[in-house]
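Once you scroll down, you'll see the structures, which are given as structure tokens.
Computed from the coordinates by the stated procedures, all read-outs in this text should not be read as laboratory data. What you see is a predicted model; the values in this text were computed from it and never measured. Cβ atoms are built from the backbone, for glycine too; each structure is taken alone.
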Structure 1
Amino acid sequence: MARMDQRPEKLTKRVLIIDDEETIRQVLTEFFASFNHGHAYKVETASNGADGVMAVLRGRPDLVLIDLHMPVMDGLQALKQLRGIDTSVPVMVITASRDSKAAAEALNRGVFAFIPKPFDFGQLDHLVALALPSGRRRTSMSPA
């Protein structure tokens, strides 16, 4: 039971955006800054799947947005490794690819949503709210 003199703490959710297009990473970072879902968002970005996997190993995010076609390690390879690390993190695939085989493989790996580019910001806002409900608190990996 909360004490009356305490203000509700605004939870911070960690979001990892993995996309080789700098413009997409910037637009999505700004997009998360404008959300009002009852918590703040701390956004980290990676420009390829290998860097994205390393970011997850450094600290588990609450949500991952990943492109399918990237250099060094593509999104499907990264998704496979991410699922080997943690199956509970919601992953949304954002891609301009119309490759139905890749989409099916991503969905078979348990992605939360498959979002085609260019994406609809209203739809993305709704999907993020569903993936990260404000009442659910994840254990923080960082010291208090």
Structure 2
Amino acid sequence: MEDAEDLRTPSGLGVPTEALDWSFVRSSGPGGQNVDKRSTRVRLAVDLRLLTGPDAAVARVRAALGDTLRVTSQDTRSQWRNRRECLERAAQLIDAATVPTRRRRPTRRTRGSVERRLSSKRRVAEKKLSRRDIGW
């Protein structure tokens, strides 16, 4: 992995290298001495204000994810592989945000569902009425 390469998503959006902020921390979990000695956990912060591509797609991504996207990985014992996983996850999240979501068109309740709801309410009310002590 070269530091000079930009992140390209499968949908064609680009993230310049300047927008990637890497930090490395000691990982947790199993791994023996490797965990104690090496900083293999990777944190990636992507500045989405520098995202390049079609204006509509960039606007959808920024609306869905905000100005900064943060991704972490500590799955492997290798910092290099964790860096790769962070880049892949960031690309997947950015691509998932580019797909416009379809809004649900509100519909009316069916007559049957209304009747079932009302009859259920009536049954519950009658049950509670039968519990009352009328002799008061």
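One table, with the values for the structure above:
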| item | result |
| --- | --- |
| Origin of the value -11000, where helix-only ellipticity at 222 nm (-39500 (n - 2.57) for each DSSP H run of 4 or more, over all residues; to 500) was derived from one of 1, 2 | 1 |
| Ranking 1, 2 by distance in nm of label points 7 Å out along Cα→Cβ at positions 75 and 99, the structure that comes out highest | 2 |
| Value 5.6, calculated as distance in nm of label points 7 Å out along Cα→Cβ at positions 19 and 115, assigned to which of 1, 2 | 2 |
| For 9.3 (mean projected area of the Cα convex hull in nm², calculated) the corresponding structure among 1, 2 | 1 |
